[in-house]
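Asks: Before anything else, here is the set of structures, which you'll find just below.
Taken together, the values in this text are just the output of simple stated rules run on the coordinates, not laboratory data. Source: prediction; values computed, not measured. Cβ atoms are built from the backbone, for glycine too; each structure is taken alone.
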Structure P
């Protein structure tokens with residue numbers, strides 16, 4: 001337990017005397033009942049077995065932010081980082097702002113934000129390693145970085161930038177509510193350090209002394225229905241009808257008078273010009289996910305088709321797949337499936353902050369779709385490997401094991417693909433939170449699975465017109481479904497008017513040319529597949545056969561990297577320093593970088609190209625030589 005200083009100011013102490021029984025979402029503020037075994041348990045802070053004497057120890061606490069008082073001094077941010085000994089690239093609490101109006105009626109709202117220790121803890125449910133715990137003490141959501149293996153899924157599902165993924169240590173850390181200070185009756189360090197008396201802390205729904213409001217929404221703050229956050233706001237000063245973000249994100253916040261709140265809307269700050277931006281797409285941090293999802297879905301689709309062909313080979317429509325099983329391409333095809341699946345899993349595992357802790361991904365099967373996806377994919381990979389191995393032997397036991405691995409493999413593919421889709425249905429990321437995500441994944445199983453079988457079979461057995469025509473029909477079905485789903489996706493996003501609409505705007509402008517290329521490829525691929533299905537081994541069919549592999553792969557990869565690059569989360573607005581590159585660019589363009597408190601330095605953050613750097617060195621050397629000659633001749 002920490003020692004309370006004798007000169008601790010009065011405002012640093014918790015002030016709650018009475019509290020309500022339930023919060024505005026209907027949840028009980030009391031976290032345990034009288035007879036609950038969790039009562040009177042030590043938090044073992046610094047191995048101290050003592051128990052705090054705070055009378056409200058088992059009530060849900062939360063932050064209170066008076067927007068009218070926040071001056072953007074960042075004292076709370078500095079105090080938090082100092083208290084938690086955070087490195088320079090990690091901040092549990094950050095201060096940002098939204099702007100409205102223009103001179104002389106310009107307005108800025110400063111927002112100080114950390115973890116909101118929500119009632120509906122999406123980070124806890126999403127984390128595959130069970131690194132998160134919702135404590136009965138103060139209702140704090142705590143995270144153990146030693147358990148975390150650095151997948152970063154909690155940073156996807158949290159709408160408030162609370163979990164911080166440290167690329168150096170390969171783990172996530174976050175605000176711990178300063179539980180050690182609460183145990184001795186002190187408010188969190190950020191609250192005690194606030195210069196403007198803007199931040200406060202106490203039992204949730206209690207309005208601090210001298211305050212008059214306890215709102216749940218302000219301009220720029222994400223939807224509260226996602227997590228039911230334990231933070232309340234006061235904002236008595238009137239605001240402009242539109243408040244804008246100070247970054248490159250094409251979003252603004254428009255006041256809805258009927259709802260009495262600000263809602264996100266598209267801000268076409270980039271204009272309507274279209275660009276390729278391949279460099280951004282190809283350098284995305286999520287390319288490992290793109291490769292894994294494409295490979296795993298292709299292999300799953302191919303395996304399911306092969307199993308279906310084995311089961312229904314007696315039917316005329318499935319006869320080409322049955323004949324493939326009896327050909328010389330069968331075993332090489334199975335070997336390639338195992339190799340591709342293994343490579344995909346390797347890429348995904350190496351994407352983790354702590355790859356050697358991969359086994360922790362199974363820890364949260366009860367809640368996490370990530371854990372369930374890992375379990376399903378692992379079952380599939382094990383079954384696929386066993387299926388391929390047993391296919392080498394012509395023995396009765398081996399035949400029975402092939403049947404068993406067929407069943408478990410299909411089951412693993414079903415579970416793995418379903419939870420692969422479910423883990424992307426994230427309310428905090430509206431671009432993904434659409435049924436089109438699932439249709440795209442299952443379309444990939446049909447199209448790339450068919451393509452994989454066709455390429456291997458043709459390379460080993462030569463042209464087999466009936467097989468190619470059957471696979472072309474299956475592949476065309478998938479591509480047609482994707483075309484339809486993309487149309488519905490674009491329509492729904494434009495109508496939503498939220499971050500999803502902003503992502504669609506980025507899709508048609510920042511990546512507009514790439515987006516058009518993807519759509520054109522989908523249309524051309526559908527025509528080529530229909531041609532192949534109808535023409536067979538004739539000249540048009542052979543031309544389609546030659547073009548399709550490259551065209552299908554290019555369309556699939558382009559679509560998938562757009563999927564990861566375009567998502568705009570319902571997250572906090574700009575000015576959150578290194579977390580928001582868009583703000584860094586905005587600050588340099590507008591001159592905000594001249595203000596030291598913005599945390600942007602031209603020289604320190606500018607990314608030189610090599611030729612620019614060499615030119616700078618040459619110019620500096622020339623100036624130095626010229627000055628030396630001048631001193632010699634004038635001396």
Structure Q
């Protein structure tokens with residue numbers, strides 16, 4: 001049956017109104033999110049027989065089993081909703097920023113009397129000031145290392161009263177101004193932190209001007225120690241500013257965006273120009289770009305990046321025109337508090353040359369990334385070959401599964417299954433387990449339970465795949481080429497027992513990884529296998545083990561957190577198990593629910609506006 005025939009009842013019910021639509025596959029996963037001024041016309045166009053779809057779109061249409069839509073009152077509302085839905089569901093067929101982790105930001109706790117500076121991956125409406133996003137945590141910490149020498153902010157956990165008897169070592173090495181002993185008051189400290197924030201935005205001239213005046217006043221008052229400290233601060237600022245290249249003659253803050261792509265990958269480069277000087281650059285890799293038009297790629301990036309960005313300049317230079325420029329400008333104007341934002345495609349002159357320079361950098365970045373990816377693949381091949389030889393396997397173990405248990409004194413026990421394919425993590429195949437049948441702290445029994453459940457799922461998955469129209473569940477339906485259990489001989493014996501029960505001991509090689517010396521125990525050998533200390537095989541095993549441990553620990557923490565969260569939600573009238581589960585699934589934890597707006601809460605199925613108000617009152621009151 002053609003997709004248009006199968007979905008005919010749904011297509012007939014779509015309204016002629018603006019809004020967003022969500023395409024779903026047979027497992028109810030959202031595979032595409034789009035928006036339209038006329039939902040009915042746009043959605044039905046996917047199923048016209050004369051439609052000249054790209055291969056990617058044609059593939060998507062074949063997988064559509066259900067369509068949902070959300071009606072809004074304007075094109076701008078549709079744009080904002082579309083971006084939020086893409087961020088929430090990360091659909092396979094949308095262009096999106098690669099990697100589902102949150103990008104890092106620099107956070108200044110401005111709501112505190114003596115604000116601290118930290119790195120976070122979450123922007124909250126909590127009174128703090130945020131700068132970013134950045135693509136590298138390492139680069140953020142490098143930036144803060146430099147800034148702390150110029151603006152020596154607090155890093156300790158002391159309660160600042162100004163009455164401590166002595167300061168810590170950081171004051172001696174000029175990395176803290178010692179408000180704890182009253183060497184600087186709240187006003188002075190906050191002025192310094194305000195300067196730090198301005199510095200991050202490229203606003204150095206007002207800082208230099210103010211510090212020069214302070215230095216002169218200190219000298220006039222014969223406070224030479226303070227004047228010397230400010231002089232050192234000015235020298236440090238000058239060294240940083242000297243490295244900032246002047247790239248435009250006008251002083252208008254500008255972001256410059258360009259891209260490079262090949263048949264598989266796309267890289268966006270962005271230059272941050274503040275008052276004519278280049279103060280920083282970032283690059284982002286995009287997913288879902290196969291067969292996408294260049295303007296689609298740029299448009300998707302602009303919408304997603306400026307959803308996350310904490311600063312939006314008045315001018316954004318682009319390499320090509322984008323279809324939604326007008327409505328995106330309107331949205332960006334709102335995000336800037338009504339101040340105008342212009343999307344420009346320079347045709348000639350210095351600005352066109354600047355866009356070309358950014359494109360050149362994007363091409364070099366993509367080439368460097370591809371070389372790194374290729375080198376990683378080469379290391380993976382070597383690692384798998386070394387494991388094959390060391391463990392006497394018939395072939396390189398292209399699919400490796402590793403299992404770990406995490407608990408705290410027998411409470412909230414959790415297990416993890418991580419999957420590596422061809423030496424790289426395949427996170428979409430990871431699975432987590434809540435230990436159900438083991439009382440107290442018994443890691444051996446817990447391992448036995450999760451492996452038993454895993455291989456029962458293997459049997460079920462293959463039975464389902466054998467039915468007409470059935471598809472194989474790739475998480476559980478495939479057997480590993482190598483099974484690793486974290487824990488050495490004891491865990492190995494339990495794993496081998498489960499394989500025997502499922503008649504798999506001849507089909508699934510299994511090893512126990514002992515902590516400490518990274519020894520690999522095999523069922524039929526008394527002595528462990530010791531991989532060479534600097535071998536790629538050892539590095540891969542360590543990485544897999546660490547990933548399994550991290551994933552199990554995250555699940556364990558989630559269960560403990562949800563245990564406390566569930567009790568709080570249970571006390572709210574109108575929130576039962578189903579709605580509680582939906583809230584946790586959508587917002588992740590108590591803090592996420594607490595920070596959600598009434599509109600976001602009310603968007604959850606079954607939660608009315610009144611219930612949303614009760615939730616917000618209960619969690620924030």
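Asks: Given a value of 4.1 for distance in nm of label points 7 Å out along Cα→Cβ at positions 116 and 260, point me to the structure among P, Q it was derived from.
Replies: Q
Asks: Can you tell which of P, Q yields 0.75 when FRET efficiency 1/(1 + (r/R0)^6) of positions 284 and 372 (r between Cβ atoms, R0 = 30 Å, to 0.05) is derived from it?
Replies: Value 0.75 for FRET efficiency 1/(1 + (r/R0)^6) of positions 284 and 372 (r between Cβ atoms, R0 = 30 Å, to 0.05) corresponds to P out of P, Q.
Asks: On relative contact order in percent (Cα under 8 Å, 6 or more apart), which of the structures labelled P, Q is highest?
Replies: Once relative contact order in percent (Cα under 8 Å, 6 or more apart) is tallied for P, Q, the winner is P.
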